[in-house]
Structure I
Amino acid sequence: MITEEERQSIIDAAVEKALLLLPEVVGNLIMNQAHQVKLNRDFYKKYPEFSDNKEAVSAVLETVDRENPGVDYEAVLEKAVPLIKQRLSQVSKVNLNVPRRPQRRLSLGNHGEL
C-alpha cells in the first residue's frame, strides 16, 4: 500500500507530464488542420465545377471516407471524384426552385387557391 504523499507525487508527475505534452499535441492538430485545408483548396482548384455544390461534394466525401477507414485523405479525394461527378449529374436534373405558396386566407367570398 502506498502512502498519501506517494500517491499525490505520482498524480503530480502524471499531470506535469500531460501538461508538458499539451503544446506538442496542439501543434500537431494545427498542422493537420492546415494540411487538410490546403488539400481541400487544391481539390477545388483542380475541380472547379465542384465549387457550386459543396454540400453534395461533402456528402460523397464523408461516405467514401467512412467506407475506407485508415486511407489517406488524398486517396479518399481521388476515389471520390467519379462518385461526385455522378452525384452532380443527378442533382443537376432536380428542380430546386421553391414553388410559390398558395394564398390560404379564407374570407367570405374567397376560399383560397388550390
Structure II
Amino acid sequence: MSEAYDEAMVELHELYQDLLREAEMPHYGFFLGGDPRQFTPDPECSTPEERAAHDLSCHHWNNGNRVEVPMPQCMRGNGEVGFGLGTSVVEDPVAADAAERLGRIINRLEQP
C-alpha cells in the first residue's frame, strides 16, 4: 500500500488503543456505586469490616442477586458499613462502542 495509507493505519490503531483506554478507566477512591465486583478495596485503606461487606456484596452479585449497591455509604451518612478506599473500573459504554466500531473498520481496511 501507499505511505499515506500506512501512516493512516498507524493513526487508526493509536486511536483504537486510546478508545480502549477510555472505555475502562481506573479510579481510586470510594466505591462509586453499581456493581461491587468493579471495585477492589485497598487493604491499607479499608477495615476488615469494610472488606467483609464488599465480599458479601460480590457474593450476592455472583449468585444472581444483582441489586446495585448505592454510592458510598460513608457519603450517605446512614451508619452502614462501606467498602473503604480502593480501586474501581469506570466503564464508558460510548467509548467502548466507538472502539468496537473502529476495530471493525480497521479489520476491514487490513483485509487483502
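Please treat every number below as a calculation from the coordinates, not as lab data. These numbers come from a predicted model, not from an experiment. Cβ atoms are built from the backbone, for glycine too; each structure is taken alone.
Largest in Rg/Rh (Cα atoms, Kirkwood Rh) among the labelled structures I, II is structure I.
Computing relative contact order in percent (Cα under 8 Å, 6 or more apart) across structures I, II gives 14 for structure I.
The maximum of Kirkwood radius over Cα pairs in Å, for residues 4-43 alone over structures I, II, that is, the highest value, falls on II. 4.7 is what came out when distance in nm of label points 7 Å out along Cα→Cβ at positions 12 and 84 was calculated for one structure; which of I, II is it? This figure was derived from II.
If we compute mean count of other Cβ atoms within 10 Å over residues 52-59 for structures I, II, which one ends up with the highest value? Don't skip to the end; give the middle numbers.
Values: I: 13.9; II: 16.4.
Across I, II, mean count of other Cβ atoms within 10 Å over residues 52-59 peaks for II.
I have -23500 for helix-only ellipticity at 222 nm (-39500 (n - 2.57) for each DSSP H run of 4 or more, over all residues; to 500), calculated from one of the structures I, II. Which structure is it? That value comes from structure I. A value of 1.1 for distance in nm of label points 7 Å out along Cα→Cβ at positions 60 and 92, calculated from one of I, II, originates in structure I.
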